[in-house]
1. Can you spot which of 1, 2 the value 54 was calculated from, given it is percent of Cα pairs over 24 Å apart, for residues 33-240 alone?
2. Quick check on the output: -0.21, -0.37, -1.36 is log10 I(q)/I(0) by the Debye sum over Cα atoms at q = 0.06, 0.08, 0.15 Å⁻¹, derived from one of 1, 2. Which one produced it?
3. Going by distance in nm of label points 7 Å out along Cα→Cβ at positions 97 and 337, which of structures 1, 2 comes out largest?
4. Using FRET efficiency 1/(1 + (r/R0)^6) of positions 105 and 257 (r between Cβ atoms, R0 = 41 Å, to 0.05), single out the structure from 1, 2 with the greatest value.
Structure 1
Amino acid sequence: MPDESIRLLIAASGTGGHIFPALAVAQQLPDYQIEWLGVPNRAERQLVPEYYPLHTITLEGFQQRLGLGTLSIFASLASSIFRVQRLLKTGKFQGVFTTGGYIGAPAIIAARLHGLPVILHESNALPGKVTRWCSRWCSAVAVGFESASEYLPKVKTVYVGTPVRSSFQHPQKLELPIPEEVPLIVVVGGSQGAVAVNQLVRQCAQAWFNAGAWIVHLTGEKDPEAGMLEHRQYFPMPFYENMAGLLQRANLAISRAGAGTLTELAIAQTPAILIPYPYAAEDHQAYNAASFDKIGAALVFRQAKLTPQLLTSKVLHLLQTPQVLEEMTKKTASLAVKDSAERLATQVRQLLENKHKKSSRGGL
């Protein structure tokens, strides 16, 4: 009966890297009553309300150094913890699932104070500050990279990979007018785009066109030069909904190294040239990329050292040596955990349903 179903609060906010894995887990829990916790004016406003009720709290990040602003951040955190506690109580939630980020801190602490189980998923190879600070208060901690456990020495973790959108689990048709026989390069800057990468690619593109390659370039919405290059083999767009079909078709990706994007590359078996975002918190994208670089699944370059000439030559070399791309494809596929969402949902069920059974027996 509906009133007997378990009520779960999911705390996931900011970018697709936090939100898409949480949505994938939620889809594995159709018998649960799920509501969402986020912040105003972030991606969850567009991605979540179609599926789940969305609650928002105002909260600042924890990236700045200690100083006068620290007091206001902690005051905001304390206020947020109180509001989440009230939400957990009035909503009669029986547990919390979070993908970390700063929304995870008040969610974890409030659940702990409320005596509720918390499942935390950390997608990055270098766990974020919230994960490092708060993971010891969680009932279960799952990681997307095996190496992440090294940075959580006092916490028992379980390796589950990172969930992806369900569309990645099945072959998808690419509805763009690109001939089937041509090599396709896909440029992905992450959910925010990557202006520096975009500029590099536009400087290299003509040489790739001359070699017969076509390019789908996801520029993001913040590139003032996005419309400067025109060519019949070039498709620039701010974003593309069918990412699964795009990456499945691609012969090569040029990409940032966010955990969500890397997971999608692995599931789609797309070899890549990775350019970690140099200003990511604690340089965590470089740690993500290192896991691919270590086994030869991708070529990794620091943005500051990557010239148009170097990028042009590396891409041409890969396109002209299909056996190298094939080997990279195999190694990329070896990093995929295709049932990650199911593994995480199992963690959620085990914790919440065991507690639910105990509570039910206690009420008899």
Structure 2
Amino acid sequence: MIIDVIAGARPNFMKIAALYAVAQEFPALQLRFIHTGQHYDFKMSDAIIQQLRLPEPDCHLGVGSGSHAQQTADIMKGYEKWVDEQHPDACLVVGDVNSTVACALVAAKAVVPVAHVEAGLRSFDRTMPEEINRILTDSLSQWMFVTEASGIANLAREGRPLSGIHLVGHVMIDTLLRMLPAARPPADEPLQEGAYAFVTLHRPSNVDDPAILATLVEQLVKVAEHMPVFFPVHPRTRARLQAAQLWDRLAAHVRLTEPVTYTESLWLTKNARVVITDSGGLQEESTVLNVPCLTLRENTERPVTVSAGTSTLIGRDWALFQRCIEQIVTGSYKRTLGQVPYWDGNAGRRIMAILSQSA
């Protein structure tokens, strides 16, 4: 079976790496790496591909940035040409980015079966572009590979056939566990283990509104009164901070840097005193690493990170945020209740075994 494996944004590469890590165990499956080019910054694309020891892409669509509609359309046009010429037996997509839904749509219309890794996650917030992508992709998928029990309930409620739903664990955690020994701190950054806050922010709900962004800046300044704050800035966030004339205010209190590599991000997460983020992946990684995580969102499609993990949903409750910081400083903040079921480093192997049964 020839399977097109779709990736185009930073988290995608970490997820598909779990499949390539065990691919030699499944000779009936031939994986073809399709890089859509949704992320094209070196540290968010090429450097991560190298670190994860992924193969060179079999196809690079090179779509670059653009509005949601433009980017999705460009990916669809490029991938449709590939499908027409190369005839895959299946299309495997991961996560919830524009590359995911675009290639799933093309494959489904070409009667190519779709497999969705990280299926069934729901924030129940349709103002999030990712939520639309998740719902549409699952509706098109033959195989739905689920990371946590909430995904099964969500898919069943939406009428998806139970025969296509498989609780397999999380490929992101497979890659984390495999790559953790290679984790290294960013060069020339004198960070003391267990003593700093690691911050990432990129979601439009946080960075696009100058008033909200200004409040976030002031909250991070307050955190800096308790501990050093290390903030690798996403290109989108950098542009918004500069446009709102907030960069200098933040830089006076917080260490602002370029985006870090994957292995640097692993080290930063593992050794942080607290992770402050709006990233879905970091909610999960911090849970596995038992590091406190304050999630700057109103909702999460990964509820297990709150119920069993280290994440607290902050939303816009800044009193709660500062209480959590105080608990982290005093050592009274919650820790994980135990290992999340199936987050054991074998999700990729389970996925490949299920697909092999159809080969």
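1. Details: 1: 57; 2: 54.
Label of the originating structure: 2.
2. 2
3. Numbers: 1: 1.4; 2: 3.2.
Answer by largest value of distance in nm of label points 7 Å out along Cα→Cβ at positions 97 and 337: 2.
4. Values: 1: 0.95; 2: 0.65.
Max of FRET efficiency 1/(1 + (r/R0)^6) of positions 105 and 257 (r between Cβ atoms, R0 = 41 Å, to 0.05): 1.
Any read-out appearing in this document is the output of simple, stated calculations on the displayed coordinates, not a laboratory observation. It should be emphasised that the depicted structure is a prediction, and the values quoted were computed from it without experimental measurement. Cβ atoms are built from the backbone, for glycine too; each structure is taken alone.
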